[in-house]
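Visitor: Next up, some structures in structure tokens.
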Structure 1
Amino acid sequence: MSTHPREQVDALAGTVDADRIASLTCALVAAPSVNPGGTEEEAVAVLAQACRDAGFDVELSEAAPGRPNLIATVNGDAAGPGLMILGHSDVVPAGPGWSADPFVPRRDGDLIIGRGTSDMKGGIASAVEAMMVIARAVEQGLRVSGPVRLVVTVDEEEHGVGVRHLVENPPPGQYVGCIVAEPTRLDVVRGCRGASYFDIEVTGRAAHSGRPSDGASAIDAAAKVIGLIGDDQRRMAADPDPLLGYGTWNVGTIEGGQGISVVAPTCSMGVDRRLMPGEDVTEIGRRLSAEIGAAGIDGDGIEVSVTPTMYLPGFATDADHPLVTATAQAVIDSGSPSTVGGWSAACDGGWTSSALGIPTVVMGPGDINGQAHQPDESVPLSELVTAAQAYVRAALALL
């Protein structure tokens with residue numbers, strides 16, 4: 001852990017500039033980057049320019065055409081392991097219910113309002129400000145043992161194209177840890193469930209509804225599959241994990257049938273399965289397919305396919321890991337109460353932990369449950385400032 005004097009760290013954290021954070025947050029919100037839509041490029045350009053203006057080394061890497069990941073680095077004075085701060089540039093669609101244009105940021109006292117303020121452009125702005133403070137201090141002779149590196153991926157809200165590209169093209173060097181700047185209200189999340197999506201396609205045999213026994217109803221078969229999913233849900237709920245609870249199923253979409261007077265020849269379901277750390281999405285799909293076969297649902301005119309379409313792993317970092325303790329203490333020293341626990345949401349941190357082997361926590365400004373993905377999304381500027389101060393303190397403790 002760091003030997004930086006407490007007085008020096010406090011003085012540096014005190015130089016965090018609220019106006020700069022607010023300005024960058026608003027500039028990022030005004031560059032919509034809505035997903036689905038693949039429109040992150042404008043927001044990334046705004047962010048890249050802000051990082052270049054701050055003197056960071058900036059690299060852009062296209063995860064898909066017009067969808068660049070950003071890596072911005074403040075180099076220390078030694079080649080030791082660094083600290084990664086992870087974010088994403090995309091936001092969900094605005095949706096109905098806004099009291100004003102969601103992409104024209106506005107202020108209401110301490111609140112900054114606009115799509116992405118909480119999830120998670122405010123957190124990115126806080127990370128940039130923290131890195132600016134550290135960069136100036138390094139120029140003035142502060143010794144840090146490794147780089148601080150901001151990584152911002154595309155497509156986090158949909159299929160994870162950006163983080164998969166990151167895993168295939170990891171930034172150089174080793175890392176003492178990764179802090180994901182997702183909105184946790186500054187609590188430290190040391191474990192997250194993962195997420196996966198399945199397409200379940202059921203094919204039956206059409207017949208006149210007056211003689212349904214001549215056909216094989218795909219909708220009836222789909223209902224039986226939903227019953228199996230419910231049985232599995234109850235099994236998992238009976239044995240919860242103390243930190244993360246248990247995996248969950250949700251049938252989010254269903255579509256089928258040809259007409260009221262026809263035995264349904266097709267039925268399609270889109271299913272969400274939240275994952276515990278270490279669960280394998282391919283094995284979950286295989287197991288469900290085997291249960292469908294054992295229950296006699298397929299056959300006799302019915303065919304069922306189970307196809308995973310998205311996978312984001314879960315993770316858990318030990319409670320006594322230096323990354324966890326340093327990050328929690330950094331938040332407390334910045335003037336905010338903070339708890340350490342788990343999160344029911346999923347984030348790109350599952351990939352940094354499981355695929356890149358980097359110890360990971362989630363800690364950022366904003367409210368994932370109360371503000372993210374909602375009309376009139378907002379974040380308190382005071383919380384953005386506290387987050388930036390905590391990132392400064394955590395980086396100096398770990399480097």
Structure 2
Amino acid sequence: MERHLDSCAVTPYGRGAGSSRVRVFEWLDRIDTDFTVSGYLSLTDAAASRLLRHPPALARAELRLGAIARARPRRLLLHREASPLSRGWWERRLLTSAEFAVYDFDDALQWDLGEGGLARRFAPKAGKARLAVRYADRVVAGNAVLADWAAQHHHDVVVIPSCVAVEDYTPKTSYALHDPPRLGWMGSPHNEASLRLIAAPLTEVHRRTGARLTLVGTTAPSLGGLESFVDRVPWNPDTQRTAPAAMDIGLMPLPTTAYGLGKCGYKLLQYAAAGLPAAASPLGVNGELLSRFGLPAPRTQDDWTSALLALLDASAATREQLGRSAREIAGRDYSYDTWLPRWAAALELPEPGARSAPRGVPAERRPAAGPDRGVPCT
């Protein structure tokens with residue numbers, strides 16, 4: 001690691017974590033340039049309880065970051081944060097050590113002040129995100145909300161959504177309702193709490209239709225009274241690929257907070273990739289996705305009840321039209337193949353099928369309007 005590195009990617013998680021997989025590994029799988037990748041402990045999250053179970057590996061991960069900085073990479077991609085223990089020192093050191101450094105973020109980290117525990121308060125993401133934006137040569141943001149904030153602190157900000165590969169998802173083939181109907185949600189344990197925001201509508205829809213809730217994520221009960229009609233499926237790459245096709249309606253509620261506003265609509269894109277009709281809070285980039293997909297955008301509790309009942313009461317042909325249209329749009333406008341030239345340009349990599357541009361030539365900016373100004377990640 002002490003030798004000079006050509007291209008290096010630093011991410012806080014391993015391939016099993018959605019953010020790192022979608023924003024780093026899936027891109028690297030599609031290019032010819034070799035990257036040295038540091039995934040810290042290569043875990044699916046950086047919860048303090050998990051980190052403390054691996055003290056030797058934790059020490060090695062911190063030492064590895066120092067070795068990367070000393071190797072002075074020619075090109076560095078830093079995703080989200082370098083270390084959950086850092087208060088900004090690693091982010092600054094890594095970004096300034098590289099000849100050309102790109103900072104990529106896909107959540108409203110700038111508004112994450114560390115609520116939720118001592119470890120998070122010790123090293124809140126907000127401060128290190130601000131430092132990373134300041135010291136990067138270029139910033140890649142997952143949606144326009146994040147880009148607008150970053151542009152207040154950096155002159156070179158590119159919007160690149162968190163893409164999907166529709167071919168990786170089992171397409172939905174039958175739109176006749178299951179008996180009982182299946183409402184569905186996929187995501188991390190941390191984000192599962194968003195379902196509590198629509199607990200009353202879900203309970204009412206269950207009362208009227210018998211609909212059950214399929215959750216793809218953790219198997220640990222956490223939703224109180226909703227658990228009486230919840231069926232839990234552990235997340236793994238196979239269930240992510242196949243589970244949406246076995247649902248009738250996808251769900252993506254979001255809290256009306258600054259952090260929620262910056263969330264990317266990745267769940268909506270996953271549902272769309274499978275051809276699954278869905279309902280979601282029209283917050284931030286979700287609003288644009290819902291409009292493009294022609295899907296309901298409930299805001300109030302009554303809206304959610306009405307939207308879910310309307311989708312369940314609709315004909316199978318109507319649900320099929322909604323699902324197939326969303327899948328077509330996702331495959332055309334939010335795929336890795338569509339965005340790969342833009343991503344490669346942002347990192348000043350050779351364009352697929354072309355020679356590398358001279359150093360210092362900036363990546364082309366997308367216009368203020370269009371599908372890329374409002375899309376994705378979880």
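Computed from the coordinates by the stated procedures, all read-outs in this text should not be read as laboratory data. Computed from a predicted model, the values in this text were never measured in an experiment. Cβ atoms are built from the backbone, for glycine too; each structure is taken alone.
Visitor: Out of 1, 2, which has the highest value for distance in nm of label points 7 Å out along Cα→Cβ at positions 31 and 127?
Guide: The maximum falls on structure 2.
Visitor: Supply the structure label, taken from 1, 2, corresponding to volume of the Cα convex hull per residue in Å³, for residues 151-214 alone with the calculated value 194. Walk me through the intermediate numbers first.
Guide: Values: 1: 194; 2: 164.
Considering all the candidates, the number was obtained from 1.
Visitor: While we're on this one: 2.9 is what came out when distance in nm of label points 7 Å out along Cα→Cβ at positions 15 and 271 was calculated for one structure; which of 1, 2 is it?
Guide: Details: 1: 5.6; 2: 2.9.
Here the read-out was taken from 2.
Visitor: With distance in nm of label points 7 Å out along Cα→Cβ at positions 71 and 167 derived from the coordinates and found to be 3.1, which of 1, 2 does the value describe? Please report the intermediate quantities before stating the final value.
Guide: Values: 1: 1.7; 2: 3.1.
Here the read-out was taken from 2.
Visitor: When relative contact order in percent (Cα under 8 Å, 6 or more apart) is calculated, the result is 16; to which of the structures 1, 2 does this value belong?
Guide: 2
Visitor: Suppose semi-axes √(5λ) of the Cα gyration tensor in Å works out to 36, 23, 18; of 1, 2, which structure was it derived from? Mind showing how you got there, number by number?
Guide: Numbers: 1: 44, 22, 18; 2: 36, 23, 18.
Considering all the candidates, the number was obtained from 2.
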